[in-house]
Structure I
Amino acid sequence: MAFKKPTFRAVFFKDVAIFFRVVFELWKGFHFLRHTKRAVSIFGSARLEDDHPYCQLAREIAFEFAKREFTVFTGGGPGIMRAANQGAFEAGGSSIGINIKLPFEQNINPFVTASLKCKYFFVRKVLLARYSEIYIIFPGGFGTLDEFFELITLLQTGKMINRPIVLVGKKFWNELLNWCRDTLLKEKMINESELARIQVVDTLQEAIECLRYSL
């Protein structure tokens, strides 16, 4: 059976429909978060169990931020996201989940005090980036790496004002950062000042210390 190429009219109306869905989703997100004043976005794997040390640390860090009247943003799912939302919830703070519609891994966790569900990944990333003053990134997979590299690119290109990016887990991140130094920096694809934006910590105390001016 020969492939039937869609008509220009069909493609045009499909593109228009997507355009308006994107605009509506962005508007809905901006309206949802419009009263946010101070916020921290916490990223990380959805696949870690609640008793994993990284989850326990995410819970502690979110608790400390919520005590300091920061709104805690996550993707609203399980793993690191659940742990961070739990910490904020236990501190009596605002625990926000910006969820994504996926066939797995992304049900809203029970520690979210307010949530929004997105269809598009890029809309979700805009919302998690736009309203936060600090980004804390725990170990994770492709999605977490995508979020990390997009944030550092926005800072590198001046599309976002300078904000702290803190990576949690030296053992996890050091090889990636060493590769950035040994390959990207050596080949002059990045410069030293761009790498200097990134801070790496292992403990709650280290995180608080490197963010003391933001807190």
Structure II
Amino acid sequence: MRNTALRVDARKPMKRRIQQIIQRLSENNIAAIYAENRSEALEVVMSMIPEGSVVGFGDSLTLRQIGTVDLLEKGNYTFLNPWKPGINVDESIMLKKQALTSDVFVTGTNALTTDGKIVNVDGHGNRVAAMLFGPDKVILVIGINKIVENIDEALRRIRDESAPLNVKRHPNWDPLPPCGTTGVCEDCSSPWRICNKTVIIERQYDNDRYKPIITVVIVGEELGI
């Protein structure tokens, strides 16, 4: 019993920090929800996606981990998955384009700062493009491991931690970007470089004509890369 209490108490500072981040996101006109764990996160995400929706997908290990991808593939949705096994490059690009005008776009994010800024770095750019404009609704799911203090820390984390690990997920790329071997950003010119387009979302419009489209779901677990 004593050990359980200690584990619960250890989470209190993080929960307070998350509530502060949610408040800062709200001040930036970005809706945010806290989910205690991946099971709760899955319920929250799916509750925001009406059946029959056209759903775009920005490749996300986080969404795979919480089970969103499985439910979208099996459920009553038109699921635009550019990474579905068996499709070719042209089909993948077509699905990425279609996702830009989807009813709902779901993905993860690379980093979230404590003052409510959403930071992402893309290779192709389809994921960040859909975050910015096009879909009627965008849902970003983020684990607590991606919370950072500021933009500088976010960019350092992306280039020196998450990018090398993401490159290693694609061992068939030839040539493999050097960070996949060294584990350190080389500011390379590889044809498979994944750090090409950097987007920082600071806030959304706060008026009736341009309504906010982004909802952030912060999960009280470490998820993704």
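Data table
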item: Among I, II, which structure scores highest (criterion: distance in nm of label points 7 Å out along Cα→Cβ at positions 180 and 204); result: II
item: Structure from which -10500 was derived, helix-only ellipticity at 222 nm (-39500 (n - 2.57) for each DSSP H run of 4 or more, over all residues; to 500), options I, II; result: II
item: Structure with the greatest value (metric relative contact order in percent (Cα under 8 Å, 6 or more apart), set I, II); result: II
item: Highest-scoring label, criterion being Cα Rg over 2.2 N^0.38 Å, among I, II; result: I
item: Which entry (I, II) yields the derived value 4.1 for distance in nm of label points 7 Å out along Cα→Cβ at positions 36 and 172; result: II
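Any read-out appearing in this document is the output of simple, stated calculations on the displayed coordinates, not a laboratory observation. Every value quoted in this text rests on a predicted model; they were computed, and no experiment measured them. Cβ atoms are built from the backbone, for glycine too; each structure is taken alone.
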